[in-house]
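Quick heads-up: structures coming right below.
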Structure P
């Protein structure tokens, strides 16, 4: 086999692997998605009360996530918020799919074609009033609530979980809502 063919085969292999990883996000070590998850109870509007800032949400306030079931069993995701500096309303629509089954809180979400990010629900109130989520890397962390404010006990729990999985609680941004 010529050197050119070896290089092309290597490039194709690497590209294929990267595409596979982009469409199948992993679950970070120490992150255990909940079991007994009920998607129908999770649907509806949630306030994003905390997050580790990422480039898509940085500077946003009044952030919410709206979940609705699609006919094919996937979940429509509509994230929105207001840019604190410009006052402009921003939104992004995506699709979530279950990773290992509908009763486990491990999903993958895509806002950009075949590229997915992990959405691992690691703690969920028994009445579905608040949820703590870790992404496919420790750069993604969210606390959602059915109301714009949460009790201090939930904040403490979120900080504890962040520490346990390897996220510095100092990196958590408690989102402004008004």
Structure Q
């Protein structure tokens, strides 16, 4: 059984076939026969787990197992305490209410890399980092939750899934990890 932690760069698809002019996982030298356990949007960065085991793939990606996923979101503005409380207790989205999560303001992560392309900077709008820990994975959930409380995401990095993280893993790099 193979399990790989891959630090997916921005603008790379979470599939092995390029589409719409966007690069895919086939360009990173990953072993044959592995598939993404869950997805990470093209415009998001960070941890993508890949495996050759269908049961493990289902266990990692299924919300039934409540595997914690940690995200760092660069948002427009500085979230006030009531916005953080709303994130923590769950947000009503069109596809249902989100499960409670952890949400806290954090300083710029000391491990974060410079993004290519760079984040758009606007002098009139302050931005700040929020760390969110979720146990479910609705489509574009972090982005939709933050927008719902008035703080749109301008950069999103998934740092970890369960015990696996991108610590010391450069964008585009991967390593074998234990199950």
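Key figures for this structure:
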| item | result |
| --- | --- |
| Per relative contact order in percent (Cα under 8 Å, 6 or more apart), the highest-valued of structures P, Q | Q |
| Value -4000, calculated as helix-only ellipticity at 222 nm (-39500 (n - 2.57) for each DSSP H run of 4 or more, over all residues; to 500), assigned to which of P, Q | Q |
| For 4.0 (distance in nm of label points 7 Å out along Cα→Cβ at positions 56 and 120, calculated) the corresponding structure among P, Q | Q |
| Structure responsible for 153, with volume of the Cα convex hull per residue in Å³ calculated and labels P, Q on offer | P |
| Computed -0.88 for log10 I(q)/I(0) by the Debye sum over Cα atoms at q = 0.16 Å⁻¹, for residues 40-135 alone - originating structure among P, Q | Q |
| Winner on distance in nm of label points 7 Å out along Cα→Cβ at positions 72 and 96 once structures P, Q are ranked, highest first | Q |
| Comparison of P, Q - label where distance in nm of label points 7 Å out along Cα→Cβ at positions 32 and 104 is highest | Q |
| Structure responsible for 16.5, with mean count of other Cβ atoms within 10 Å over residues 64-71 calculated and labels P, Q on offer | Q |
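Bear in mind that the values in this text are calculations on the coordinates, not laboratory data. Quick caveat, the model's predicted, so the values are computed rather than measured. Cβ atoms are built from the backbone, for glycine too; each structure is taken alone.
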